[in-house]
Structure P
Amino acid sequence: MAYVITESCIKCKYTDCVDVCPVDCFREGPNFLVIDPDECIDCTLCVAECPVEAIFPEDEVPDDQKHFIELNRILSKNPKWTPITEKIDPPSDADEWALVKDKLHLLDKQDV
């Protein structure tokens, strides 16, 4: 079972979670991160590091966020979504987006 990044990460893209990942399973898009389910080893380390509580075990993803399971899988295989292995600065307006709900329409998928 892999972990899944959900809607709260859109336009926030804090990367605290990336720093603790022992297998480098995170992929970075323009305004969102995903976890490659084939690389994730279910270590749970990333969950506590996410300041917007966007990361869930696959079997605990909230019902209204279940579509993110497939989005993580698809986007993690997109060659434009590159591995990210070190923490970077979040977008300058990340704090403003942190509590915004219903951001799926803002997700930049880079022509997936």
Structure Q
Amino acid sequence: MPETLYPRPTAALNDRRRRLAPDADQAFRRFSQAVFQDGALSARVKQLIAVAVAHVTQCPYCIQGHTKAAVRAGATPEEIMEAIWVAAEMRAGGAFAHSAIALEAIEPADDPHKAQP
């Protein structure tokens, strides 16, 4: 069993991915470069968004890579941590909001706004 859950990203793994699906790999790289260029949002803001999303998706590679990219783009440690807190709130907020589904499944008649059959 490996020492860690996730293999370390290496040039050899990147080369293998590229060899196995070169067109998709090249298209993804072009897409990624286009997405993170300055536009209506600065590259710094886009990287902060990426840090937050990476925490929601829980991708360790994305967390590490986009945190480093955010720093290179000028983000401060405080901005990065605030982005992470936004992600945490949104993830928790999703669970809170979806509780309506469970509450409806438990007792649909509890809602006074629903018509009774």
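Read-outs throughout are calculated quantities, based only on the coordinates presented, and are distinct from any laboratory measurement. Quick caveat: nothing in here was measured; it's all calculated off a predicted structure. Cβ atoms are built from the backbone, for glycine too; each structure is taken alone.
For this structure, a couple of remarks:
- Once relative contact order in percent (Cα under 8 Å, 6 or more apart) is computed for every structure in P, Q, the highest value turns out to be that of P.
- Top of P, Q by FRET efficiency 1/(1 + (r/R0)^6) of positions 22 and 62 (r between Cβ atoms, R0 = 25 Å, to 0.05), largest first: Q
- For Cα extents along the principal axes in Å computed as 62, 36, 32, the structure of P, Q it came from: Q
- Mean count of other Cβ atoms within 10 Å over residues 30-37 from the coordinates reads 21.2; which among P, Q: P
- Source structure (of P, Q) for helix-only ellipticity at 222 nm (-39500 (n - 2.57) for each DSSP H run of 4 or more, over all residues; to 500), computed value -23500: Q
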